[in-house]
Structure I
Amino acid sequence: MFNDVAAVLFDLDGTLIDSAPDLGAAADKMRLDRGLPSLPYELYRPMAGAGARGMLGVAFSITPDHAGYPALRDEFFANYEHCMTQRTYAFKGIAELIAELLDRGLAWGVVTNKSMRFARPLTQGMSLFATAGAVVGGDTTPHAKPHPAPLLEAARLLSLEPCRCIYVGDDERDVAAGKAAGMGTVAATYGYLGSKNDTELWGADAHINAPLDLLSLLQIAQKA
């Protein structure tokens, strides 16, 4: 399935790290600052993968086409910038997965739609990312996922042909971007996915229910 793999690229939020607690806190602070009651974290978590759009939709039932959205988004970004590493952590098994990839001589990197304003300090602030060969944000190239440009940029930074990389993500756009870039694709089903998401419809080459499941796919690929 994944022949001649030299690198594994990952989405960030919902795939490598659980940033939902900090995203939710940034949005909920906006409610508290306006004298509104706090909302349960459980309402924010399923929408964490949608970033500001998802968090503001929960906090204020507002959509990006609302006239007041840009100002609220900027306030949310400022809040998040101040708390983005307070409650965020790597999913269970991620540290072990990265260590094993390195032991096998594989490179790895991050391709996220998070702007580098947030992706850079977040990855620099977590020791997990010290060995990442590439960190590509949503504004690193002129296009964000599902466009393949960010993935192709990561492959370039790793000095690898895209076909020698696989991409792991928890959103349909991750699979679309990976396929468009000519990479093998893996759908991560352990992140923020809700019951309405049928990952089988995404067309990924494989699915994993926990981070360490990826190792068995690579073992199969190495034996092929």
Structure II
Amino acid sequence: MMVAATIRAVLFDLDGTLIDSAPDLAGAGNDMRIARGLAPHPLSHYRPMVGAGARGMVGRAFDVGPQDDAFVALRDEFLQRYEARMTLQTRVFPEMLPVLAALDAGAVPWGIVTNKATRFSAPLVRSLGLMPPAAALVCGDTTPHAKPHPEPLLEAARRIGVPAASCVYVGDDLRDVQAGHAAGMTTVAVLWGYLGAGEPIGSWGADHLAQSPIDLLKLLRMA
């Protein structure tokens, strides 16, 4: 892989960028609905809000938010159910495997920066065979701040041992772009992720857009 001399490491968001975790996240929400005698929702109902984590999934499953009295109990149950099933259907996006292989072949270190808590992230990335070879895993509770704060990205750069300005951050959420810019990194927003229900991806201000992992490979060659 040809990467510009100024780019010495690549950092990835986890859910929606490296891995497709939507089936297990949605599955936990539907498990809760079924336990209450309610019909499950299709995956498409949950998928746009996967990036919002438990808040998004509980919201889609029961149409409640943090302002509702029932939310905390539903959120805690969701997290328990998700933890019990989080490796059942979650997979690395197949098209991302050549990207990781190319980075490894080119001796370009890469890491993962996610807002997912260590409780979930660490066993999940191990089960998927991502840690190793990932050079760093920074989770939502690794530093005092989560994305869009830059500190998780800066911590990943420190762990890999490269300047933040020499990193690319790749993600599928506005918070990823905001965190990357705040950390002084080149940002790539990917269109195969979950993307949420907010402003269109083209308005996020990312340095680059990638329609597919193949586009990401091309961007890294051209970076």
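Where is distance in nm of label points 7 Å out along Cα→Cβ at positions 104 and 168 largest, in which of I, II?
II
One of I, II was used to compute distance in nm of label points 7 Å out along Cα→Cβ at positions 48 and 184, and the answer was 2.8. Which one was it?
Computed on structure I.
Taking 0.55 as the value of FRET efficiency 1/(1 + (r/R0)^6) of positions 96 and 176 (r between Cβ atoms, R0 = 30 Å, to 0.05) derived from one of the structures shown (I, II), identify that structure. Show your work: numbers first, answer last.
Details: I: 0.55; II: 1.00.
It was calculated from structure I.
Where is FRET efficiency 1/(1 + (r/R0)^6) of positions 88 and 208 (r between Cβ atoms, R0 = 30 Å, to 0.05) largest, in which of I, II?
I
Looking at structures I, II, which one was distance in nm of label points 7 Å out along Cα→Cβ at positions 24 and 192 calculated from, given that it came out as 1.9?
II
The numbers here are math on the coordinates, done by the rules we state, and not lab data. Not measured: the values here are computed from a predicted model. Cβ atoms are built from the backbone, for glycine too; each structure is taken alone.
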